[in-house]
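Have a look at these structures, which come just after this line.
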Structure 1
């Protein structure tokens with residue numbers, strides 16, 4: 001197994017905000033708590049231990065016991081569930097949508113990063129317990145984001161006759177037998193293919209809801225490492241959120257604090273951009289296939305696109321009696337996680353960390369400890385066969401991260417037996433025009449202008465000739481260019497990162513049950529570089 005790393009800021013796939021965060025920019029320090037290194041976790045443990053109510057542990061334990069009732073789990077997961085009741089136990093969390101059959105590869109990287117960090121923390125702080133948590137985004141309602149996965153360049157899609165509405169975790173799995181058949185037809189008949197068929201079948205055709213199917217699937221893949229799967233769509237857990245929901249809905253605390261933070265961040269750099277904007281109310285109303293925003297108008301509270309309306313007193317009563325009907329949005333959900341879990345760290349992708357960096361002042365106003373933020377591992381997995389292709393084409397892995405046109409132009413210049421760089425000619429031209437400028441200084445300004453115009457014209461002419469020569473060489477080396485772009489497309493499908501496009505099943509066909517151990521052994525969550533793996 002060969003590994004290599006590339007700094008995130010050299011990949012062209014990560015924002016300035018995330019690269020600055022990884023570099024521990026002093027300007028960003030007000031927007032996060034402890035930076036993710038092992039020493040700082042000691043500070044975070046002390047902070048969370050002081051501010052996490054012990055009664056929350058009992059509620060969490062009881063809710064999870066019920067959520068796991070129908071699922072066969074490993075002894076390690078059972079142990080982790082029990083330890084959550086102990087005051088010396090803390091969690092590391094990642095979250096993800098209920099993508100069909102895990103969706104893109106980075107689902108695996110998120111969870112493995114989480115598991116590996118808990119193990120590293122146990123080594124560094126042996127008197128404490130650390131439990132890896134996968135938070136299922138069961139309350140999201142964007143079906144179009146989760147109803148497919150890609151397999152060998154083709155989309156495997158779930159398309160029910162009637163487009164479902166409401167929280168995706170409630171969706172019935174009816175109709176997924178057709179998806180299973182379409183997928184199975186493409187897998188072949190190898191032992192690894194049969195294992196994938198069984199995994200899909202047992203997850204989606206033996207469970208009534210998408211939440212149940214996803215829990216089964218994640219447990220099947222990661223139960224051996226003690227992963228605990230949390231569904232926040234739970235009345236008992238939502239009851240712990242109630243005072244914080246009141247501050248958001250009635251007092252507008254989240255809207256005020258996050259808006260202030262956004263203004264501050266925009267003042268730091270125009271390149272940072274804003275990942276999400278807060279709403280005046282950051283909760284949906286969730287009931288009977290409905291998940292719609294709550295809005296306030298003239299003292300009344302409306303559920304958009306419905307006839308449901310509450311007075312302030314009625315809304316507070318509804319929140320008290322039916323907390324499960326109040327669903328946090330992307331701004332409020334991180335707070336919910338930290339309220340119900342003894343959590344130290346959130347592990348997410350660049351987009352997730354970008355919106356978490358907007359939230360610290362809201363957490364402070366709500367008096368909830370802000371977690372350590374850790375960028376998940378990012379990985380490019382290359383087969384031995386693909387590595388041989390790269391070597392034959394004299395390509396480095398770092399070359400593949402370049403945008404297509406730049407990639408081709410750079411390599412054509414390198415392999416061409418003709419010098420396509422006209423820089424020497426341009427320097428010679430500049431030397432010749434220096435003499436003309438000296439002559440022009442002895443005449444009037446109109447002649448000086450003519451000299452400048454002629455210099456610009458001739459430089460543009462050289463640029464055009466250089467481009468034409470490069471184009472001609474591309475035609476001459478068309479076969480080589482084709483093979484270069486072919487391997488780049490294999491590893492960067494649709495010109496995006498492999499991990500954002502490819503499903504784990506493609507690698508599983510090659511590596512089978514060794515896939516996850518292979519990744520687990522290779523990923524170091526605190527390394528903070530883009531990992532290249534060869535198998």
Structure 2
């Protein structure tokens with residue numbers, strides 16, 4: 001087990017593979033070293049879903065039993081094990097058991113189609129697949145599977161001893177996780193033990209929750225509405241074992257009514273969400289009728305928190321601290337590079353915060369783009385894409401994110417667009433993110449997405465799809481947007497609606513689907529009218 005003394009806060013430069021990284025000098029080396037920390041929390045509930053609850057002691061027993069079972073099935077050190085299923089106590093225990101058996105969890109996406117599951121298995125060639133009942137129906141014939149169920153003791157017994165020797169190299173692969181982009185084939189991202197633990201140690205450091213700093217009497221209940229098979233959910237899982245959090249898992253797809261009920265029932269204190277989830281909860285008619293006063297913090301990722309949403313949180317969820325944590329990161333850099341506390345200063349709303357302690361940021365200028373591309377370097381970044389030679393990491397260790405941004409005078413990072421997401425209208429470059437940010441400052445605007453539409457003369461024109469409350473119209477929006485963005489960036493096509501924007505599998509606004517639908521409709525209109 002990684003002792004508490006192995007979790008320091010002193011940072012020094014360390015050269016790895018010829019590249020200098022900022023590293024903690026006192027750090028754990030293997031992810032499976034976290035498992036014994038569960039023994040610190042005993043009978044405290046660790047995972048709750050519906051009427052089922054798994055304590056930390058039960059978790060340790062389930063891990064030990066499943067790890068032994070996996071070894072009995074011939075699982076060897078370094079074998080890849082597909083983990084395919086929805087959030088559940090079984091998912092959590094199987095993940096840890098794979099690590100304790102010395103194997104590598106491959107976090108497959110439970111939203112995949114049967115064809116996508118087959119493609120993933122063909123690429124990774126796992127030694128074994130663990131799948132829940134729903135996901136098992138998608139598996140191709142002939143795939144070798146193991147049992148999904150876990151053994152949970154019904155009575156309290158001493159924690160099962162670990163059978164794993166924690167003597168591996170921190171550069172070895174800890175897990176494989178897939179990118180969650182909305183277009184293109186997902187890539188399998190290889191994350192080492194070093195990458196996962198460096199990310200964890202940074203977040204514990206800045207929140208003063210390193211193992212020796214944790215108050216054993218404190219007990220947070222955290223609601224997870226995103227999938228554990230994404231990098232953010234994974235880090236929440238690792239953190240919970242260290243700090244003793246109880247994790248509440250909803251059942252089924254995101255349902256704001258169910259979320260309200262869970263917050264009230266389990267006295268949830270922390271909620272990890274994307275902005276769209278929070279917005280839709282605030283729209284639910286049961287908000288005034290539910291006791292959600294236990295909720296103190298909402299950690300928001302996936303998109304900036306705009307002034308409008310912050311004001312809605314303050315009014316609809318007054319018990320939540322006005323400092324709403326946000327951040328920025330990619331799966332390829334371990335999921336997080338910056339962190340913000342959501343300062344009450346309106347001027348900082350939309351910022352993703354400052355770099356985490358071991359993260360370096362620089363910018364690469366691109367011709368004709370208003371801001372530089374964000375480059376990141378930290379020990380959290382991936383080892384590479386499985387089965388691919390291509391990599392966005394250059395020989396000096398800098399990850400080219402494809403995002404445009406800038407640092408303000410206080411060191412806060414602002415995302416201003418994408419290198420390939422620019423609208424070029426009559427030779428002028430327009431960052432959709434800047435127009436979206438301007439729209440979100442208008443009272444009554446709930447959601448907004450901006451993209452380019454082909455135009456015969458200008459090349460592209462700007463289109464905005466905006467969700468509003470009240471009687472706001474496109475002319476109203478255009479008038480109030482005037483002065484917030486350049487005249488050439490003003491949308492010339494509008495869709496104003498009351499229904500929420502379409503979201504993807506992670507709960508984020510699906511800009512790709514929205515823009516594709518709009519382009520198809522406009523093309524049909526032009527064909528019909530001969531325009």
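The numbers here are math on the coordinates, done by the rules we state, and not lab data. Only a predicted model underlies this, so the values are computations on that prediction, with no experimental measurement involved. Cβ atoms are built from the backbone, for glycine too; each structure is taken alone.
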Practice task
Identify the structure, out of 1, 2, from whose coordinates helix-only ellipticity at 222 nm (-39500 (n - 2.57) for each DSSP H run of 4 or more, over all residues; to 500) was calculated to give -16000.
Solution key: 1
Handout entry: Given 4.1 for distance in nm of label points 7 Å out along Cα→Cβ at positions 151 and 263, calculated: source structure among 1, 2
Key = 2
Problem - Label whose coordinates, when Cα Rg over 2.2 N^0.38 Å is calculated, return 0.99 (choices 1, 2) - result: 2
Handout entry: Top of 1, 2 by FRET efficiency 1/(1 + (r/R0)^6) of positions 95 and 495 (r between Cβ atoms, R0 = 41 Å, to 0.05), largest first
Key = 1
Handout entry: mean count of other Cβ atoms within 10 Å over residues 31-38 - structure with the largest value, from 1, 2
Key = 2
Fill in the blank from the handout: Comparing distance in nm of label points 7 Å out along Cα→Cβ at positions 311 and 375 across structures 1, 2, the largest value goes to 1
Practice task
Kindly point out which one of 1, 2 the value 2.5 was derived from, the read-out being distance in nm of label points 7 Å out along Cα→Cβ at positions 271 and 511.
Solution key: 2
Exercise for the section: Please state which of the structures 1, 2 yields 1.00 when Rg/Rh (Cα atoms, Kirkwood Rh), for residues 79-214 alone is computed from it. Expected result: 2
Problem - Identity of the structure behind 11 (criterion: relative contact order in percent (Cα under 8 Å, 6 or more apart), calculated), options 1, 2 - result: 2
